[in-house]
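These are the structures in question, set out in turn.
What follows draws every value from the coordinates through simple rules; no lab data is involved. What you see is a predicted model, and the numbers here were worked out from it, not measured in a lab. Cβ atoms are built from the backbone, for glycine too; each structure is taken alone.
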Structure P
Amino acid sequence: MGEPILYLSLYFKTHRPVYYDLLDRVRQKGDWEAWLHFFLTGIRETADQAANAARRTVALFDQHRRQIESLGRPAASVFRIFQHLQRNPIVSIPATARKIGISAPTVAKSLEHMRRLGILRETTGRERHRLFVYESYVAILNEGTEPFPQLP
């Protein structure tokens, strides 16, 4: 999944009024202790959220791997594409075929197996130039990154 990242900026955005108040207190009164407490709380909360997301991602991958194993003969090809989806959760047939060295028809069949299992969703509704999204995984990756309403 790559290098672990703690997105502390999101914590600061979520607690923007407190963040600015504490920065102002550091500037005006030298109140570093309150700022450090706030900062360390942010690190703890962000790390907890990241660990929870990692646990849920592992459980999701395991659940979907078991579903793929139940396919029988096509499972080997489907599994290779599934592994690719863990690094690239939005794919097209031609790009996936090029990237992992499997024929486009095999990729198309494998993606269709995963679509029928409920692992993927085809997003375009077209016959050609289709895109497939590993939505449940993307949802975990996107948690907490929704735009914030503008403050008055």
Structure Q
Amino acid sequence: MISLNPKNLREFNRHLFTENTFDGFLVPEAHFLTAFRTDIDGQPEASHGSDGDTASASVSACVSWGSLRKIALELVRGTEAPKSFSIVMKLPPESLNSVLLSADAPDPEEVSGLYLNIRYAREELSVTTGCSLKTFSLDKTWEKAWDRKAEDFLMRKGLI
């Protein structure tokens, strides 16, 4: 896990809210604090249980950032900057497989998700990588491979 600080907040937000840079990522959850708090559950309605429970819903069934981006833009747009926001982005399964195949580590089936956690608060933005494994492991090969890929992605876009 690494934490990255974008070099230009305005440019990063332009990519996040108005460009398609992050559109392929899945969004399990997002939170926005403006004049009011808005929480977004990225699970499509069809994945909720009959009682509204999402515990059994698959995170891989999350909606994409591309489908939420315009809604999020409306939430943060205004005369005042948002007080804070937090967006959890998950690499989609097809991209996850390419990252795992490029890493030289045992058993890619152990990785359940690779994440970018984008947090804005107190006029500062940070992007933190994350790797979720199905079982506990001391091997950090997957995590390091994702850290490199995520950092390279953000550098190629000129965001860090």
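Observations on the model:
- Structures P, Q, by mean count of other Cβ atoms within 10 Å over residues 83-90: label with the highest value: Q
- Identity of the structure behind 55 (criterion: percent of Cα pairs over 22 Å apart, calculated), options P, Q: P
- Of the structures P, Q, the one that 1.5 was derived from, the read-out being distance in nm of label points 7 Å out along Cα→Cβ at positions 19 and 35: P
- Structure responsible for 28, with relative contact order in percent (Cα under 8 Å, 6 or more apart) calculated and labels P, Q on offer: Q
- Identity of the structure behind -21500 (criterion: helix-only ellipticity at 222 nm (-39500 (n - 2.57) for each DSSP H run of 4 or more, over all residues; to 500), calculated), options P, Q: P
- Among P, Q, structure where log10 I(q)/I(0) by the Debye sum over Cα atoms at q = 0.22, 0.30, 0.31 Å⁻¹, for residues 43-98 alone as derived comes to -0.88, -1.14, -1.17: P
- For the set P, Q, ranking by distance in nm of label points 7 Å out along Cα→Cβ at positions 91 and 123 places Q highest.
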